[in-house]
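Some structures to go through are shown next.
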Structure 1
Amino acid sequence: MRVLRDTNLILDVLLDRAPWSGEASQIWAACEQGLLTGAIPASAITDIFYIARRATTNATARVAIGLCLATFEVCPVDRQTIEQAALLPGGDFEDNVQIACALTSGLDAIVTRNLADFAGAPLPILTAAQLLAQLPTPPVT
């Protein structure tokens, strides 16, 4: 399964934001283990860096970006993506860009902790718990 991870789920792990970091960390681990392919929009990289830098240090924010690049696919945000996002009915343009990224990249779903932000999206929107329930259990080594 290939899913777009909402920016908040990335920040929940990187900044250890309770109570969400537990499930978000499990999804991150599933991506690292190859049980799931995670993707993030290219535009989220700058948001993640900015927020992580404000909450920690410049060096820590750079490490956070490196972790994201090592773990997730990066969906392009180009003219086609922006034009598609502008046509979507949602009221939050940033969320519409995430939806458009998922659509143009052929992803299966978006995982978020804010389902209402993606109401009306033309692909499945899952909470972290819903996604985790769909994953196979990792093999015991």
Structure 2
Amino acid sequence: MGSRRVIHVEVSRVIWDEQNKGPVVLLKDMNSDYVLPIWIGEPEAMAIVAALEHYEFKRPLTHDLMKEIIDSLDAKVLHILISEIKGSTFYARIMLECNGNVAEIDARPSDSIALALRTGSPIYVAREVFEAGKAIPLRNFSGFENYGV
């Protein structure tokens, strides 16, 4: 991935936005203090937090199942890319390698992030998306309550 076109991020945390009554995943630029907030659904927030906290369920949830299928096919998630923003909707791509072939799969950012956390795959955001998505300093989120499982 060209460093000029994409920003390598990590999941800083998932918070609860009291004003909008919903969870927000904060993607932190690994080379700065800026984060990109993405509002997500509650089931996806739970899946991301469960991965961050290494929580294991008795039966595999959707993202755990996805990982098991990928592993059983001897495939690998190369990385995910938050590739576009249209209005307030973000779009993502999962780059999957299997038998020397690379597939680019359209996915929601929240599902992509949950899968990347389970597979240890890098997460990237297109630079123009990071900027258009109104990335702001992490310190601006200090008063928000963490979202938990």
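What follows draws every value from the coordinates through simple rules; no lab data is involved. Just so you know, these numbers come straight off a predicted model, no measurement behind them. Cβ atoms are built from the backbone, for glycine too; each structure is taken alone.
Of structures 1, 2, which gives 1.00 when FRET efficiency 1/(1 + (r/R0)^6) of positions 42 and 74 (r between Cβ atoms, R0 = 30 Å, to 0.05) is computed from the coordinates?
Details: 1: 1.00; 2: 0.35.
Traced to structure 1.
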Highest-scoring structure on mean projected area of the Cα convex hull in nm² (candidates 1, 2) is 2
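Kindly point out which one of 1, 2 the value 1.5 was derived from, the read-out being distance in nm of label points 7 Å out along Cα→Cβ at positions 50 and 82.
Values: 1: 1.5; 2: 2.2.
Derived from 1, not from the others.
Of the structures labelled 1, 2, which one yields 3.0 when distance in nm of label points 7 Å out along Cα→Cβ at positions 26 and 66 is computed from its coordinates?
1
Assign the value -7500, calculated as helix-only ellipticity at 222 nm (-39500 (n - 2.57) for each DSSP H run of 4 or more, over all residues; to 500), to the correct structure from 1, 2.
The value was obtained from structure 2.
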When 1, 2 are compared on distance in nm of label points 7 Å out along Cα→Cβ at positions 34 and 58, the highest value belongs to 2
